[in-house]
Structure P
Amino acid sequence: MRSIDKDLKAVQEARVLMEDAAQAKKTLALFEQHQLDRITEQMLRGIRPRLEALVRQSVQETGRGGEADELRLCRMLAEGMEKSLAGMKCVGVLEQDEKNGLLEIGVPMGVIAAAVPSISPVAAVLCAAVAAVKAGNAVVFAPHPAAAGVTAQTAAVLAQSAEEAGLPKGALACAETAAREGALAMFRHPHAALILNMGRCSLLEEAAATGKPVLYGGIAPGPAFIEKTADLEKAAADIVASRSFNNGMGPGGEQYVVADRQIAEAATAQLKRQGAYFMTAEEQKQLTNLLGLHPHCAAGADKAYIGKSACWLAAKAGFTVPEGTRVLVSQQAYITDYNPYANGLLCPVMAFYIEEDWTHACEKCIELLVNGSKGNTLTIHSRDPEVIRQFALKKPVGRVLINTPAVMGAAGVTTRLFPTVILGSVSAGQGITADNISPMNLIYRRKAAFGMRGFSSNQ
């Protein structure tokens, strides 16, 4: 009975918030870019001094990740967005081609229904709210039950700063009641113009069934290839730092490492120096049992172990690792449908493969991208331009990162990609873009065309 009551409350709350957002959008539609810029600047200024408390609340509420890494990520994203958004034009005339009589006009999508994950909810809400408002949209958040409190609090902090700068009340809101039925009510609401799913896989099918455009920012991990010409010391440092960041919860992180046989032994040694621990067969079995990664089971890891450290996982599984161990590694030969490491693991665990050369590694990475990575991110460490080019051309993936830590590269911290944790992928049913979701993904482009040639019925 309590569950039914909660669902009903969540649905009613969702309807009210969507109606309020639709009313606010009518006012917001009149705003020019400079007004939206002022609001987003105030949002970023307003949340910075609150980030430490919000991140602490997030880690305590969800029991996942580490405060230091979460806080560092949020601060880097806020700084990166401030720089990337400066001068970005999203609404009004974007381009004018007088010679051909064409105008391109940016138009907000309207009301965005956004589903927030329990993984890094502060960063997710920050990225989505700022992008939505910059593009002139209203946005309503549906929190994950495991992160309902901090999601609502983060949205409230941003809304307060935004409203003080002129954002209409109701244009940025979050449901207080976290329930699946509430999120679906938002998706299905007549005023929802766009669905933004930031990693809630369980809601993808229902989102697609609405017939509305869906942006999916998945948190699936990906493969990393260490090619024979790579700077092995840097590659190992990048991979271990990235995979251990926030206890393995970074989007696009390196869950699979494929090494060229010619340098595999040296690469293994470098990974060990950086804090990677290669497990014995018995230890792998112990970890598999702990995480619930049983053969013939495609459910993925037990959610209780998401975002836990490598040392914590090893101790819980019943084996000892050296102090300072950052990543647990399982060396494997094949990829199978029932491989216990095939599904995304949001903890600092990696599978390690060795291939004869880059062409075989290329095929292995494609298998991994199709199997467990949802076409999200691929990383290559190489100094051979042709190998890099071939990987970029052939892989079914949203983004290819070169000689950089995957988590930081994908999020736009160490690359020039748009800074965000909302990463699109290319797999069928995973959304309509492979981009890093920015304000430009939250508008549509209207064309205005002047008559340039005469026409008669005799032509």
Structure Q
Amino acid sequence: MKGQYKGSEDCLYLNVYSPKSTSNGNGSKAVMVWIHGGGFTLGSGNSDRFGPEFLLEKDVVVVTINFRLGALGFLSTQDSIIPGNLGLRDQIAALQWIKRNINYFSGNPDNVTIFGESSGGASVHYLILSPLAKDLFQRAIAQSGTALIPGSFSRFSKERTFRLGEVLGCKTNDSQVLLNFFLELPAKKLIEAQNMALSDEEKRRDVLFPFVPCVEPKFAGYSAVLPDEPKTLIKRCSFSEVPFIVGLNSHEGIAFAKDVIQNVRVREEIENDFKRLIPLDMNIDNSSDVAHEVAKEIKTFYFGEHSLYEETIEQFVNLKTDLRYAYAAHETVRLHSFHSSAHVFYYLFSYEGDLNSVKKQMRAEHLPGATHGDELNYLFSKFSNGKDIQAKDQKIISEMTCMWTNFAKTGNPTPNKSEQVPVLWPRYSHEDQSYICIDSELSIKHGLFSERMEFWTQLYKKYCNTLT
């Protein structure tokens, strides 16, 4: 490791790691900027969680960043008082710092790849969509998260912000009064109370995090990070056209099914109230007859005539996978491949190895596939906790880091076949819908979860009148 920088300016905190090799001279190496996940509410990008060693071996510069989270980063009164998206502005500030300074750490400021997982993947997508981030990066990788995930975008930021004020003792309709009240409070108190900003209905509908990105208001002299809804910006071609890798893990839903897996009572509650699983972005009144029809269609598609019980847990996992990640990823690659001239690459991570720690923590080893976060252990060294890495897992580490760093260097994850990566990963297109399956052996497949994705496409068209 040649150098490490930890700096702070205007809420900016980042770490810079350079490889030992400097044979190419200063300012020549591809730069990879990691954005951590955690629902825009939890986590950090520090090396105790995301050690860069595996990637540094591929001769790239790695930067990890931190930014304001939760209420501190994403409160919004939807006006000029608290417009919102401060956490995204921190990310942009980090990229601006990198643009100005990364050459001092052997990095090329004109060859920057942003990559992230979960809400970090959604952040990557938001940066693609933001006019304020234009020209600050040249490539992007969104792992298990895009801006189209229902939980990564909110149309209810104002309501939640004022509800938080009321919970903490300030009932008002005046944004300035509310801001003054918040500024007098210890930051810790805001963070500790933030989940109380969710309504009972939102909690019932499984909304996990109250403060996430939102569309910012328009007013004189203000430049918004996010001037419109994500899908609208994509269809309008208002985004940075950069090579883009999008992907997910095969059984993301395991990580969000712990109570269902372990608790019969929770399974009975869902079975008796399936309407709670209707996506919020469908904007369907949960008490309406339409909600009953939609819930019935979802239940029939995933469970047939069966109920939710121990023997149908895998079907529930598939449903959760699609609700939270798969359909959003599908729509992201579909729309970007249609509206962008830059290449889009799609992947599925399904490998089950000793480093799949999330599924182990869930005590769900009996369920197949890889769950949310399981791929991180094969990109970042600190997740191995100093354990000896078995050859089969080392193979996945080698393949993933090779493809990810090839992409950072060239814009193509597999510019040629090699001993490390013996397949060519084709770009995604409407015609063949190609993706790479990352398993014990790499393989090229077509039409990821095609039947399930077609179900959701038709469901949205039928009940929401969505346009392509």
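Rule-based calculations on the coordinates, nothing more; no lab input. None of these values were measured; they are calculated from a predicted model. Cβ atoms are built from the backbone, for glycine too; each structure is taken alone.
Output the label of whichever structure in P, Q has the greatest value of mean count of other Cβ atoms within 10 Å over residues 197-204.
By mean count of other Cβ atoms within 10 Å over residues 197-204, the leading structure of P, Q is P.
Taking Rg/Rh (Cα atoms, Kirkwood Rh) as the quantity of interest, name the structure among P, Q where it is greatest.
The structure with the largest value is P.
Can you spot which of P, Q the value -10500 was calculated from, given it is helix-only ellipticity at 222 nm (-39500 (n - 2.57) for each DSSP H run of 4 or more, over all residues; to 500)?
Of the options listed, only Q reproduces it.
Rank structures P, Q by FRET efficiency 1/(1 + (r/R0)^6) of positions 29 and 69 (r between Cβ atoms, R0 = 30 Å, to 0.05) and report only the one at the top, that is, the highest.
Largest one: structure Q.
Please state which of the structures P, Q yields 19 when relative contact order in percent (Cα under 8 Å, 6 or more apart) is computed from it.
Corresponding structure: P.
For structures P, Q, calculate mean projected area of the Cα convex hull in nm², for residues 189-228 alone and state which one comes out highest.
Q
Matching task: 182 is the computed value of volume of the Cα convex hull per residue in Å³, for residues 133-308 alone. Pick the structure from P, Q.
P
Comparing structures P, Q by distance in nm of label points 7 Å out along Cα→Cβ at positions 221 and 269, which one has the largest value?
Q
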